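What follows are several structures.
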Structure I
Amino acid sequence: MTTPTFIWDLDGTLLDSYEAILAGIQETYEQFDIPFDREEVRNFILRYSVKDLLVRDADQYGLDSEELNRVRATSLKEKNTQIPLMDGAREILAWTAEQGIQNFVFTHKSDNAFQVLTDLGIIQHFTEILTSDSGFARKPSPEALLYLIDKYQLDKGTTYYIGDRLLDAETAIHAGISSINLQIDGLEQNQKISHLLEIKHLFAT
């Protein structure tokens, strides 16, 4: 096989973190007396982002979205130990090491991601990790992906952004690379999978 390159999202892709994220948002909303509808919040952050959610609700309730985010980030950091890997994540990363596949990360998660990946024992798999604190435009802007492609001279034809939301697939397409996605189907340049270990079969020799 032609050796591919993988750029990974984290939340909902490699990290089974949505329960911890929702718990952090709920604690924050309780502190600021904002109503919390778990299912509505989950659906919103899957379609958009936590930042978009906080901006929306801060506007609605006359609050400062940056302050909301600071409180939420502190709450989430306290829940680092509650964040497990997605099923198959450790195995698929071990497979990439065996195959000589280079891995990167681009996530909307803050630099807290470095501690989570270290605690889970997988940080060594990634050549470079870009977070929301790295200074790049947020998804679906391709800015961060294009930075990695340019810096490491990656072949767009064999580079894949792996995620779990429409936002991730759109980011890949805007960067001119292909998408592998755990949720989204029906888009050109995107391959839907239902489990991370299916990635092996996509690149079987």
Structure II
Amino acid sequence: MLQKGPKTLTTIAPSADVSEAADIGEGTKIWHLAQVREGAKLGKNCIVGRGAYVGSGVTMGDNCKLQNYALVYEPALLGNGVFIGPAVVLTNDTYPRSVSPDGTLKSAQDWEPAGVTIGDGASIGARAVCVAPVSIGNWATVAAGAVVTKDVPDFALVAGVPARRIRWVGKAGFPLTKNGDFWICPETGNKYVEENETLREVEA
């Protein structure tokens, strides 16, 4: 199905399950067997891959990519240009239980969802798990298969179980190289400065 916007087309595959109460931005493409729940808000030019899930109330910025079978549970908040790899899981229950201590089945009113927040330009590698509540910084990279249990600073590359910072990366995604007082991107030549275990880009 094609929904014509004022400038670009929004594409929703016939087999996708997209709530009429979801807000879908111009140019966004939602592919086969994906599900987008009520109250979800997707920005412009996003891609939601086959079998991906976007929970009720999730907010995504513009130009985000959710690869096949990624699971983004509410109330996740994704900035602009976020990449979510295949089979990534963003959780929303800090202390998950199916039943209460008395053995009765828990309902939606018996727990309060906790979200994962992902900054602009960040990338989450295939099959990584981000355990809410955590924040992933701008332009950070989470390696494939990592389990994130603590906040990730801007421009950090984290890997492992649990995930730990192993490098710094620039906006192009390449690991940075130390040169004197600066960290340098080998792809763009942009410079970064490290201060108190954080990284910032040097203005040109």
Structure III
Amino acid sequence: MSALSPTPGPTPWRTPVATRIVDSAEVSDDATIGDGTSVWHLAQVREGAVLGQGCIIGRGAYIGTGVRLGDHCKVQNYALVYEPAVLADGVFIGPAVVLTNDTFPRAINPDGSLKSADDWEPVGVTIGRGASIGARSVCVAPVTIGAWATVAAGAVVTKDVPDHALVAGVPARRIGWVGEAGHPLREDGPGRWSCPVSGTAYEEHEQTLRKVEL
């Protein structure tokens, strides 16, 4: 398991060995790229970024300065992951997703001068283990997306998302729960849920969900 993961758990995947960075990708010499990670055409990985093992960075994706990815993350084509985002193991970032980093964006200061790095403080998005961020959705920092949560395509996330929550809309609101397999859970009774794929049982309590250990 990657030490970067904010939600510890076993990592069952087999880690590949070869690392692939295509010629058209721009990867800083100061970035750390884990074994088996692939960085595809026109992608950019900035200084100080840390990518874990077995990650995939799609065409035209951007990984900002100091961003941290755990093992086996997928960042799809043209997604923008701005610093100081932190992604745990197994996070999926869909095509054209944006993880923002400026709560009060301005190009200039009140005196009309162009803003520099010293004129604002970046804030990041934190994403827990196994979570998925759907295509063209936007996560407005600072927010935390819980482990195994799913953000629907096109959603705009402005508040923290609990573990296993399924959120959608503008602004995003919880519309259900999802299991580790990614499928919406089936309600079996008051506060009782189960995965239609794996059969795993979950309990809901005060707007949170936990897996029932049998």
* Structure fact -> When I, II, III are compared on mean count of other Cβ atoms within 10 Å over residues 63-70, the highest value belongs to III
* **Computed 1.01 for Rg/Rh (Cα atoms, Kirkwood Rh) - originating structure among I, II, III** => III
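Bear in mind these aren't lab numbers, they're just calculated from the coordinates by the rules spelled out. None of the values given here were measured: they were computed from a predicted structure. Cβ atoms are built from the backbone, for glycine too; each structure is taken alone.
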